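Please go over the structures that come below.
Please treat every number below as a calculation from the coordinates, not as lab data. What you see is a predicted model; the values in this text were computed from it and never measured. Cβ atoms are built from the backbone, for glycine too; each structure is taken alone.
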Structure 1
Amino acid sequence: MASIKPGLLGRKIGMTQLFDDKGDAVGVTVIQVGPNHVVSVKTSDGPDGYDAVQLGFGTQKDFRLSAAQRGHLAKASVPTVRTLGEFRLAKADLARFTPGAILGATDLFKVGDLVDVTGTSKGRGFAGVMKRYSFRGFIRSHGTHEYFRHGGSIGTRLTPGHVMKGKKMPGHKGNATSTVQNLQVVRIDAENNLVFIKGGAPGANGGNVRVRLAIKS
């Protein structure tokens, strides 16, 4: 099995711009990726049966967690975090993680790294095929009536006699897990655990994201 790169949980702050060495403005997404608490390390030799590290991010009040959840965090001396997430890793990469340790932006990332950012895309509600899939639409001639933004025929005639699964049709747009790959880290604010990533990242401001070293870099 190929190695899966480590990463950190974070929160999307928003977008701004930085200026490079040539004086050109570069649009960047600001993501807070720390502090991350190492909650547990899972191994294929143990009861879990796979290699992964579980991280916690954010804070919340104790009463919002169940007794089992508080006990799970207390086992690693981790405060009541708001978000838990796992990163599947190769067994050789597990040695760098210790339960109870605190990770920041500079512990995994450096300027110039390529990263993959995963988040939940913004929900756009019910949308037609032109907005949802960029369909061209129908011809706008004098003979066309009430059909400008339709999706066209969806049938398959006698064989197989039904609408094929996965057919692009109107429906809910967005609000789905989305990953943007190979984004470059252009600046790191170690004091505030902020990572400035060139380009856009999925999700709304304030949404939870996962930032990991690029798999296809």
Structure 2
Amino acid sequence: MTGLRSHSFTVAKTARFFTLGPPIGEAKGVMVALHGYGQLPEFFLRKFTAIAEAGWAVIAPEGMHRFYLEGAHGRVGASWMTKEARESDIEDYVTYLDQLMTELKLLDIRPVLLGFSQGVATASRWAALGQTSFSRLILWAGVFPPDYPWETGWSRLNGLPIDIALGTEDPFFGSELMSDTATILHGKSIDYRTHSFEGGHAIEPHLLFQLLETSRP
């Protein structure tokens, strides 16, 4: 189409986040949990009740792309990005998540970072490209992005305890997710541990509790 060009500019946007557990200043630990495709944090956080009751503060930011899950009405979900204008969306959500950490005064606390499903790629990129440092990275039932920016991300992941978790009955990912992700990290000499549980595409609260209550070197 003659004369058609794409343009972009930056605007302010209101973002939501939800919390569960004690106030951050009174918590035994802090976790930032990134939801999967089509989820909302207020429902996603139900799987984190056990760790909240154990004294963890859990922060669940919401992806900035809300949409109707079925047609043009009814239940709403959120997404972190699509393939459209993906570079801008990645830059935007990294900026947004860093700003949230500044708002909550978490930049120096080094929280645990968990990504679930689509949130795995989001968490991985944030760990590589953002200004926030983490004490641990948990990749749960999701794909480590094949275009991960290793030029900046290797040093951010090297020495960071990484856990990979996947259900034995996950309808979206088979055991190759474990092996493929392990191959990538092993090839980069990055330490990781894998964990499987009986279940599908979901957070398994008992395993999550075990991971957080078990210290990693």
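Between structures 1, 2, the greatest calculated value of FRET efficiency 1/(1 + (r/R0)^6) of positions 118 and 150 (r between Cβ atoms, R0 = 41 Å, to 0.05) is seen in 2. Where does the value -1500 come from, among 1, 2, when helix-only ellipticity at 222 nm (-39500 (n - 2.57) for each DSSP H run of 4 or more, over all residues; to 500) is the thing being computed? Going through each structure in turn, the value belongs to 1. Figure out for me which of the structures 1, 2 the number 1.5 belongs to, where distance in nm of label points 7 Å out along Cα→Cβ at positions 62 and 126 was derived from the coordinates. The value was obtained from structure 2.
When mean projected area of the Cα convex hull in nm², for residues 102-165 alone is calculated for each of structures 1, 2, structure 1 gives the greatest result. State the single structure among 1, 2 that was used to calculate Rg and Dmax of the Cα atoms in Å, giving 22.5, 72. The read-out was computed on structure 1. With respect to distance in nm of label points 7 Å out along Cα→Cβ at positions 22 and 70, the largest value across structures 1, 2 is given by 1.
Structures compared: 1, 2; top value of relative contact order in percent (Cα under 8 Å, 6 or more apart), i.e. the largest, recorded for 1.
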